[in-house]
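In what follows, structures are represented as structure tokens.
Laboratory data are not the source of any read-out in this text; all were calculated from the coordinates shown. The structure presented is a predicted model; accordingly, all values stated were derived computationally and were not measured. Cβ atoms are built from the backbone, for glycine too; each structure is taken alone.
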Structure P
């Protein structure tokens with residue numbers, strides 16, 4: 001921002017405080033704030049001041065570290081884990097990160113736990129940056145290949161926000177786009193607004209800050225653009241991917257995948273391997289789909305003519321509202337999955353090659 005490099009979340013070297021970019025204020029106001037307790041971190045995640053599956057995992061790890069700082073007992077750890085895990089149940093990164101910190105603390109004496117938890121949370125944050133940069137390099141190869149084949153600017157369609165603000169840095173979808181732009185490959189991004197939270201506005205803000213050409217569109221325009229040959233590929237992030245390659249992502253992703261399949265447009269999911277849930281058998285039955293507040297649909301938030309934050313009610317309280325936050329795109333609609341370890345097809349055999357030898361830390 002300006003001449004200063006920011007991560008979306010960063011912590012003091014000494015345990016005690018975590019700083020975040022408040023995503024609830026973006027793209028209109030860039031504002032940072034300090035989180036000093038597990039309760040405050042849980043509220044920040046719930047209110048989507050911190051959002052994006054990879055970033056939620058890092059935030060939860062630091063939330064647990066803040067709880068340990070106040071009370072390093074086993075009971076305190078379990079209470080904090082339960083509270084933080086309940087904030088956003090669909091994003092598997094959250095459970096993965098909490099499990100990793102808790103496992104790291106299991107054999108550590110209580111008096112040493114605060115320092116160990118803080119260091120582990122910081123390690124998860126640093127690893128997230130490296131993961132996303134590696135995803136960017138593998139995704140860049142796809143964009144380079146597409147550009148060489150078409151000999152013109154590439155049109156990429158995104159859905160929701162899988163940018164640097166949804167991770168610690170780089171982003172999963174934006175990393176290859178940034179790298180392609182910096183290398184001189186002409187790219188243009190169709191940015192889905194992504195109702196009801198309008199996270200596409202964050203993607204547009206990120207792309208504008210980096211100088212990447214882009215156009216904001218309503219969610220329902222994607223299929224039309226694909227029919228007209230104006231989309232070369234779709235690239236989305238994910239909150240959870242099954243070992244069979246099913247992709248759980250922001251509501252509306254499935255419709256984009258269907259439109260892409262019908263029009264012969266490649267559909268990619270860019271995800272770090274901690275987003276893969278190796279234990280899921282049936283994505284439709286086993287992945288918990290978060291049902292968010294009705295007012296997210298009834299109320300539109302933005303700036304009034306004087307530039308002040310304002311809310312407009314578009315449906316009365318008597319109107320029934322359903323607000324599922326995610327949907328599942330079956331593996332057969334996914335062209336490939338871009339990870340930090342490489343690009344693989346969305347099937348169990350190829351994804352199995354990415355599975356860590358040691359069992360990932362998970363929560364019962």
Structure Q
């Protein structure tokens with residue numbers, strides 16, 4: 001097991017990602033700069049497989065938790081690194097109405113619909129539109145009725161690496177019938193490097209004064225609650241795990257954190273959403289987004305059942321997710337920002353992840 005890597009591209013076997021799935025070819029793509037971050041992406045689920053960032057000693061650490069071959073991603077039930085949709089997160093009881101008609105979706109997280117259904121965007125092969133050393137553009141055509149959703153949808157995702165150690169993820173989508181859309185990247189992060197142990201000692205800042213409380217099935221109640229004087233207050237940097245086991249009903253429901261935070265609208269096109277820092281590596285990840293919310297998931301249901309990259313296992317709370325998104329169950333919560341997409345409209349969304357080294361680490 002190696003926490004640091006001298007040559008990131010040699011850490012993964014590209015051939016292990018070359019398969020034919022549903023009649024389409026899969027492969028591994030590499031993006032990066034000469035002295036900055038390196039990212040590995042597969043077109044199966046448009047998944048971020050690895051991201052190597054320099055630590056406080058200038059050594060590369062793979063800060064994305066994932067697998068070492070395509071077969072493991074095909075069997076993955078936890079959405080590692082995937083683009084999830086057509087609706088990321090949960091829709092209550094798999095039902096919603098749009099344009100005056102009710103639609104019924106698969107119940108794959110009883111009693112709810114989760115992450116686009118039984119075969120969402122995470123489990124399909126995306127078409128390569130273009131690829132270079134710095135940029136990868138992938139596209140997926142979702143037919144009308146796929147997983148129960150209305151409208152034929154075309155979704156494009158652009159991954160790009162910039163000189164300032166920034167990974168940009170951009171979405172663009174259109175539809176031929178009114179539908180709902182909420183897409184995100186579901187990367188699991190450990191900024192100390194995969195295999196470094198718990199991620200609960202990372203410090204985390206979330207630029208939010210409110211969150212959306214949930215019921216026992218993790219469906220938002222529709223309320224917008226203050227984070228003040230609760231374990232959900234990350235308005236100043238806090239270790240993720242410091243309050244995770246406090247006596248709080250919301251933490252019981254999520255077995256820890258699995259909640260959406262309402263981001264403060266600063267008026268900027270790309271507003272600051274969160275900043276996380278690895279306590280061992282000094283790697284700091286700043287997230288900016290056009291989305292109104294961010295879901296913090298603290299890896300509560302990882303169970304050490306799967307073999308990860310570098311021969312490691314997925315131990316409980318050894319990674320966390322910060323998913324920029326619209327709010328869960330928005331199609332059924334009229335007070336939440338709309339997720340409807342209509343013919344003639346273009347959906348656009350962008351999230352940037354910038355990796356720096358914490359000064360003084």
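Points to keep in mind about this one:
- Read-out distance in nm of label points 7 Å out along Cα→Cβ at positions 94 and 214, computed value 1.9, structure in P, Q: Q
- When distance in nm of label points 7 Å out along Cα→Cβ at positions 14 and 278 is computed across structures P, Q, the figure 2.5 traces back to Q.
- With distance in nm of label points 7 Å out along Cα→Cβ at positions 230 and 302 derived as 2.0, matching label from P, Q: P
- Taking distance in nm of label points 7 Å out along Cα→Cβ at positions 22 and 150 as the measure, the highest value among P, Q is held by P.
- Which of P, Q yields 63, 53, 46 [Cα extents along the principal axes in Å, calculated]: P
- Which entry (P, Q) yields the derived value -12000 for helix-only ellipticity at 222 nm (-39500 (n - 2.57) for each DSSP H run of 4 or more, over all residues; to 500): P
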